[in-house]
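The structures come next, written out as structure tokens.
Every number in this text was worked out from the coordinates using simple rules, so none of it is lab data. Predicted, not measured: the structure shown is a model, and the values here were computed from it. Cβ atoms are built from the backbone, for glycine too; each structure is taken alone.
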Structure 1
Amino acid sequence: MALIWSKECNGKSYEVRSAGLARRLYTDGVLHSAYHPDKPLTGSIWDLLLLPALFFPLEHFKRILVLGAGAGSILHLLNQYLNPQTIIAIDCDDIHLSVAKRFFAVRFKNVQLIHDDAIAWVQNYSGEPFDLIIEDLFVEEDGLPIRLMHDDVSWLDSMLNTLTEDGLLVINNGDISEARFTRAHLPRRKKIRQFSMPMLQNRVLAFPAEEKQNLQFQKNICELRLSNNIKQYTCRLLKTNSW
């Protein structure tokens, strides 16, 4: 892909690369965000972060919180398929947010981009709860993405306390061991769905307040014409003590 922008700042290297209309953001060599104006589905991790919401009626999600916005790949998906009233998207890297607006067309009226420490923001939050929280907090270490709060039980409780009673928590785990920890320390949510795809080690876990039926999921993917796009993804229902 052609290099169209780069920046060195505070010991970090940022690059935006393009191939036709496609855009990718790399931070210290790690892919952080991908965007194509005509193809909202990315064929990568951001699709997995969207899929759990499709087990609900699409109008269910009025308020959404995204922790780890990057340059906004998931924001395009959420607006394209869920059409929420409000999305608050937080990232600790202001360059990511700048790239989101400049190169990734994140100019939605319902999206509020916040440059802040997402963990502190949630722990200090006392406002209206959210119908959906997506946690995608990673840092780069030796060219690899490392999840920030992979072994912090209090962090999991903080996110649950920021949800509505029938809200959905979605967490991107870097690998199966991180997913096991997350699964084991959320006893308040007994029904769990795990999403994965062959080319990624990531395991996305979804924690609804109650089990949702496959019928709603099938209805949504048909209405949204996504049936042919999601065949590469794997979804497992994990019951209590299924690990």
Structure 2
Amino acid sequence: MEEKINILLVEDNPGDARLLDVYLRSSFNNTFNLYTTALLSKGLELLEQHLFNIIILDLSLPDSSGLDTFKRMHAHSPQIPIIVLTGYEDETTGLNAMKLGAQDFLIKGKVNGKELSRSINYSIERYKLLKKLSENAKKLEERSADLLKERLKLADAQKLAHIGSWEWDLIEDRINWSDELFHIHEMDPQTTIITSKKIEELIHLADKQHAKKIIRESIKMNKPFSFYYRIVLPSKTIKTLHARGETIVNDEGQVEK
């Protein structure tokens, strides 16, 4: 059995309300329940008593008018899609209502059954899509926050152990260092750009060729490496480091990191 659509129509003109009812019956047959009221205040009361799939809202009512009507309705039930009704000369108001969150607007006197049906179905489905996108964005934001926390924990652990981490994108020739690795090399991560050439310049002259050979073999043979080498710091101090790494290949078997 097809689930019925619950529609709240807030319209103070009896003729317009009856015409919309006729259009709804023509388009949806018996697959909808229509609740009609002429007052915004009564519409808000009905929202407390029933669950609605869509609201059709006239912006000019005896107890409210203009965009304030939409704002009050939307603030009360932001989880329900709203279609606003405007007069012939109020198209701008309808567009402004959409900017504030309305799903669609219809101009009185120009509405027919097909357009009303399309607007209702479109508004409900579009709202579901926007809601899903919003939920996904929230989940992504939460995961990003968790990832940031883990990165901060890793940075603290590296600082305590004096261990740095790095990643070399061979395709883009882009190298990323952790903050602690910058600290080990006595460099400022905010002002220093790390390149393969820069790293080569830091390595002690006596260890330079040995280090380059090991890295080349690791990339060529797709195997991990581990070796010790010395660096010359900006302060001219010589420090011995232990380098460890492993290669990452793409789907084609090509080493990319």
* Structure fact -> Rg/Rh (Cα atoms, Kirkwood Rh), for residues 92-203 alone gets 0.97 when computed on, of labels 1, 2, structure 1
* Among 1, 2, structure where helix-only ellipticity at 222 nm (-39500 (n - 2.57) for each DSSP H run of 4 or more, over all residues; to 500) as derived comes to -16000 -> 2
* Using distance in nm of label points 7 Å out along Cα→Cβ at positions 60 and 132 as the calculated read-out, with 3.9 as its value, let me know the right label among 1, 2. => 2
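Give the label, chosen from 1, 2, of the structure having the highest value of relative contact order in percent (Cα under 8 Å, 6 or more apart).
If we compare relative contact order in percent (Cα under 8 Å, 6 or more apart) over 1, 2, the biggest value is for 1.
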* Asked: Of structures 1, 2, which gives 94, 39, 34 when Cα extents along the principal axes in Å is computed from the coordinates?
  -> 2
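Who wins on distance in nm of label points 7 Å out along Cα→Cβ at positions 20 and 212 among 1, 2, i.e. which is largest? Spell out each step's value before the answer.
Working: 1: 3.1; 2: 7.8.
Top value of distance in nm of label points 7 Å out along Cα→Cβ at positions 20 and 212, among 1, 2, belongs to structure 2.
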